[in-house]
Structure I
Amino acid sequence: MGTYLLLSVGYSFYLTASWSEKYFPDFVTNLVALQSAALLESFGFTSGLTPDLLEKSMLLIIDNSYSVSIVEGCNSISVIILFMAFVIAFAENFKKTVLFLLAGSVLIYIVNLLRIAVLVVALYKYPQYENVLHSVVFPGIIYSLVFILWMIWVRMLKPNSAK
């Protein structure tokens, strides 16, 4: 619990830091928006980004007609903090824990980028399913990944340390 609180408070301070217009609304969210747009381009879609000052987000435009907001909650940092807190709560040895944290965090970040790109395409093609796609299916993907990583971590623990 302490790790989760410490990382969450640190992330909160990060979010309140002043960011230049170049990295609006914050550096990580901006990076996720840029990488999601690039991923969509690699899928063959035309994409663009526009800052939305009202919502403090980046509007991701696909094929010059449809846009979604990439907000702070889309950057996967909160999910990575949750993942890290669990792993650290059951830490075994320093090297093994740090390597698993790094690998898991990178995997969560990459899957999140793919999730955003696929969600944008799905919302573009099937806007009538927006509520189910955005509220159920795609959060389920990222949280299922975290759960699977947690189960892998628990199974990697030595039998005595699980007690």
Structure II
Amino acid sequence: MNEMDDVFAPATQQWVPVSAKLALARRLVLLVVLLPLAVVGVVVALVAGVPGWVPAAVAVVALGVGVWLWWLIGRRVRSYGYSERADDLLVTSGILFRRLVVVPYGRMQLVDVVAGPIDRALGITTVQLHTAAATTDAAIPGLPPDEAAALRDRLAAVGEQRSAGL
């Protein structure tokens, strides 16, 4: 890890990664979107009467994009992590564009736990943190429900203690 990486994920912190099931959920969404688009592209190319190589090219491009996005999803999911400190919560994510969000406990207004149908089927949830400043809102996707509920309760309790002192 170089000095720049320490800015986005300080090595001194105990980072909690998200569940690998998040990658599966995102990959299922990729298949649900990309597969019908590829099929439609090939069918349109066949019906339009274009040369025979065009439908094959559409299929190859769709496959290439799918393989690249499949790999990228795995890397992106591995980039997520969070760390609870004494005064704030750190949330890190991103590969090309790294992000570190520091959410002071006393500034938290709302802690949501949400899960869509795919997430629920795979047993994962997202914890969303809302503050008065929209730029410090953060989300931690891919947490098991019991871990998400415990984190929500800890953050809400600490947030109430900190805001009561204002």
Identity of the structure behind -20000 (criterion: helix-only ellipticity at 222 nm (-39500 (n - 2.57) for each DSSP H run of 4 or more, over all residues; to 500), calculated), options I, II: I
If Rg/Rh (Cα atoms, Kirkwood Rh) is computed and equals 1.13, the structure in I, II: II
If FRET efficiency 1/(1 + (r/R0)^6) of positions 36 and 132 (r between Cβ atoms, R0 = 35 Å, to 0.05) is computed and equals 0.25, the structure in I, II: II
Structure (I, II) behind the derived value 4.4 of distance in nm of label points 7 Å out along Cα→Cβ at positions 60 and 100: II
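If distance in nm of label points 7 Å out along Cα→Cβ at positions 76 and 124 is computed to be 2.0, which of I, II is the source?
On the way: I: 2.0; II: 1.2.
Structure I accounts for this read-out.
Going by distance in nm of label points 7 Å out along Cα→Cβ at positions 28 and 68, which of structures I, II comes out largest? Before the final figure, lay out each step's value.
Working: I: 1.9; II: 2.7.
When distance in nm of label points 7 Å out along Cα→Cβ at positions 28 and 68 is calculated for I, II, structure II comes out on top.
Rule-based calculations on the coordinates, nothing more; no lab input. Note that this is a predicted model, so its numbers are computed, not measured. Cβ atoms are built from the backbone, for glycine too; each structure is taken alone.
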